[in-house]
Structure P
């Protein structure tokens with residue numbers, strides 16, 4: 001069954017600029033600021049898995065300017081390095097919403113444009 005979702009041109013720009021993300025399950029859209037709520041929940045849960053000494057060392061690292069961005073970019077490394085008992089797959093919203101580039105790599109996903117109308121298509 002083919003699903004089609006019409007989006008606006010500005011939304012296509014936002015998808016390309018990775019401030020808007022698309023759900024791989026139902027093609028719904030969420031902005032980065034909406035997803036950051038889930039990232040903050042994940043980051044808090046992740047930090048709670050650290051031992052007090054490891055957490056103090058991580059937070060003392062002066063090279064970390066923005067802790068949330070650091071965790072977004074390094075959570076896999078942190079989980080492995082500190083052997084943390086947390087599964088990123090449990091955070092459904094963070095796994096479901098992906099960039100347009102990632103979405104287009106999925107099987108049978110397309111962008112179609114007809115004049116000033118833009119459609120996301122998924123078979």
Structure Q
């Protein structure tokens with residue numbers, strides 16, 4: 001189960017970095033419209049990120065796959081991709097809620113107090 005949590009959290013982080021993070025704004029602001037729509041879909045990218053992360057963790061790092069799924073089997077990685085399709089939007093939503101609740105340290109012009 002730890003591997004599943006790792007896959008989902010990494011998938012949510014990659015979704016955020018590829019679509020919303022200020023630090024990667026230079027990249028996602030240049031996406032063509034169709035690709036931007038795809039990258040803004042947490043479920044769509046979640047499947048592909050989950051699939052890729054599960055393959056990398058299994059093949060290169062030897063992580064045990066959850067639920068007793070057999071290692072190095074394509075169907076196992078597709079199943080983890082499908083789980084990421086469902087769980088990535090949930091994890092990304094919780095992360096976005098946390099970031100919104102956290103607030104900002106430096107107020108923007110809209111948040112500054114009016115001049116008197």
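Using the calculated result -21500 for helix-only ellipticity at 222 nm (-39500 (n - 2.57) for each DSSP H run of 4 or more, over all residues; to 500), pick out the matching structure from P, Q. Value -21500 for helix-only ellipticity at 222 nm (-39500 (n - 2.57) for each DSSP H run of 4 or more, over all residues; to 500) corresponds to Q out of P, Q. Work out the source of 0.75 here, i.e. which of P, Q gives that when FRET efficiency 1/(1 + (r/R0)^6) of positions 9 and 33 (r between Cβ atoms, R0 = 25 Å, to 0.05) is computed. Derived from P, not from the others.
Quick one: relative contact order in percent (Cα under 8 Å, 6 or more apart) came out at 43 when computed from one of P, Q, so which one is it? Derived from the structure labelled P.
For the read-out mean count of other Cβ atoms within 10 Å over residues 17-24, a value of 13.1 was computed from one structure; give its label from P, Q. Before the final figure, lay out each step's value.
Working: P: 17.0; Q: 13.1.
This value belongs to structure Q.
Taking mean count of other Cβ atoms within 10 Å over residues 1-8 as the measure, the highest value among P, Q is held by Q.
Matching task: 3.1 is the computed value of distance in nm of label points 7 Å out along Cα→Cβ at positions 41 and 57. Pick the structure from P, Q. Can you show the working numbers first?
Numbers: P: 3.1; Q: 2.4.
It was calculated from structure P.
Out of P, Q, choose the structure whose coordinates give mean count of other Cβ atoms within 10 Å over residues 49-56 equal to 11.9 when calculated. So the calculation was done on P.
We did not get these values from a lab; they are worked out from the coordinates using the rules stated. Here the structure is a predicted model, which is why all the values come from computation and not from measurement. Cβ atoms are built from the backbone, for glycine too; each structure is taken alone.
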